[in-house]
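Enquirer: In the part that follows, the structures are each spelled out as structure tokens.
Here, each number is a calculation from the coordinates, and none is a lab measurement. If you're wondering where the values come from, they're calculated on a predicted model, not measured in any experiment. Cβ atoms are built from the backbone, for glycine too; each structure is taken alone.
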Structure P
């Protein structure tokens, strides 16, 4: 996984709002996740496809692909990374049609330290042509739609790229594009270079200086979602807990309070509660005892391990495909049990049904499920996300 700067461009939306966050997070190690590793692999495919078009070495990308391919590669990933490469190359071809010597650069390392202390980053792709520079960023995630409009990460990359290429090319206009193919999101934003420079002077540099100094201010908000200390952040907890307490107009929450106070804060409250839940479970797994709580095995769902063989068994039993398909894939276990009866289904398909171990869960001691002995060891290596 790539190293990140203390004031990482990808987290700029957080530290520009909560300047205390970087120093509070700095000693908390980054946690690898399936989402991050999957994204790393997808980015490697994107860069490889563009570099192959340009006739450049793909050694670095091939190393990352070799590391994660067997675990995360799918046909869908090929399609989505093809979509990204196609969009970038279409933009490049349009640029070349207007400017014969237009340039496409891939995986461009950026030194951002002139504006942000000790900061660096990598732009997925940069196109330069006829007074315009376009910064293109690939997002493989699908949980949150990312917009390019005044996106601080993109603006930081833009000023870094402008710094790098301004002496060689005339750059009057800066375009920022986010390609998020899994949710069909192609977001674009343009601004003139002087406007970008003004934002850097008025906002980026003073906020970065404050955040790096260690004297930043805590400011909870929707940007807390991916903060590494959200679960133990006192400012976030106080904001969430005090929301209703500080608005005791009546015994029941009124429409105005709901509209103006509760609903706007709902995403932040959810973020905090999720963080607290994850943090307390991690602590319990590491040996911390919370009075009145215990760790149990969470609920797990049965899975059909070989749908093709189950389909053949059902066909051989005389069932029409319409009875067990929906419409192009095998129906779920509950529907198949209704079709055959639980006893017959379990007898017929037992070899192809798996019930994985449930994820560890922290619950009140009143929960009827048994305590897992030596829970931290029993769940070693299990991803609790």
Structure Q
């Protein structure tokens, strides 16, 4: 983006912009070595592939849990995993912050979130959002776009505290860029020049609404131009491109260059959630085209081409992934049910007297009608 200032001419160009697209590893597994320089080592690639495979396995078992009535709903990550792992590797665990939406499981696991907690959360236990101390992740955000304000706020606090060498990344979908909260967060981040990385997973669908029906812009990335924010469009199924773009954005952020925007072009290969049926609105041919671009398939082709992967290693990984997710599910299921009084205990820092009575009687009216609560009724009348 360039500001072009004229001299005394009454009609002149004051601003020009362009959107760059980055792809380093193509659909066939062919790598652009020049662009890949100083990005991922073969060990990094194997590690990221393993993370994607485990995330895919967790998706599969979570789907079965939901269908068997043991989970209310679940948003699968299938097809979008490269966006999560590539960007997460560029962030510093225990130092940087991740402010997620709900389709970035692998990034959360890589950043320190215990895997069973995401299952715990989708099984309806809010304690699945109470992460261990030192895990710099905010709770999953189902309301569309609201969490981006939190990401900007965290980054602003970092700047106010003069916290150096730290940045915040927040994830969202293309549909979220139609929300007012998105623009509020982008504008504030730009004006205050805070170290926030806005990562849009453009999977072309806002539930059942295709991208072209919710925006008229050729790219999502160009929305950042209005906020004079560095922006780029990348192949979101390419772990090299995702890592490179996030690495550059983080470097810019910690050096005082302010926020950045990344559009990762990807596709969800599953339904929006287990409560959705994408076959009712999505063309099967479109799905077939994107199945061929699956980030796991692409990454495996590359690893095999450089001799770091084979069928035996794949079998070992598949077995290991199944073992891991089995242990994760067992850990989530074995968590003791919360005490009913916790509904009140965590509502306020100091519980008001009327809520104490509700908690102790488990009634909102007719306090004390239970013979065992006569004393409580007297207390209520004397209060």
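Enquirer: Where is distance in nm of label points 7 Å out along Cα→Cβ at positions 75 and 283 largest, in which of P, Q?
Expert: Largest value of distance in nm of label points 7 Å out along Cα→Cβ at positions 75 and 283: P.
Enquirer: Rank structures P, Q by percent of Cα pairs over 33 Å apart and report only the one at the top, that is, the highest. Don't skip to the answer; put the middle values down first.
Expert: Values: P: 50; Q: 38.
With respect to percent of Cα pairs over 33 Å apart, the highest-scoring structure among P, Q is P.
Enquirer: Which of P, Q yields 18.4 for mean count of other Cβ atoms within 10 Å over residues 35-42, as computed?
Expert: It traces back to P.
Enquirer: If you work out distance in nm of label points 7 Å out along Cα→Cβ at positions 11 and 43 for P, Q, which one comes out largest?
Expert: Max of distance in nm of label points 7 Å out along Cα→Cβ at positions 11 and 43: Q.
Enquirer: Right, something else. Taking distance in nm of label points 7 Å out along Cα→Cβ at positions 67 and 123 from the coordinates of each of P, Q, which one would give 2.5?
Expert: P
Enquirer: Something else now. Upon calculation of relative contact order in percent (Cα under 8 Å, 6 or more apart) from the atomic coordinates, which of the structures P, Q produces 15?
Expert: Numbers: P: 15; Q: 21.
The read-out comes from structure P.
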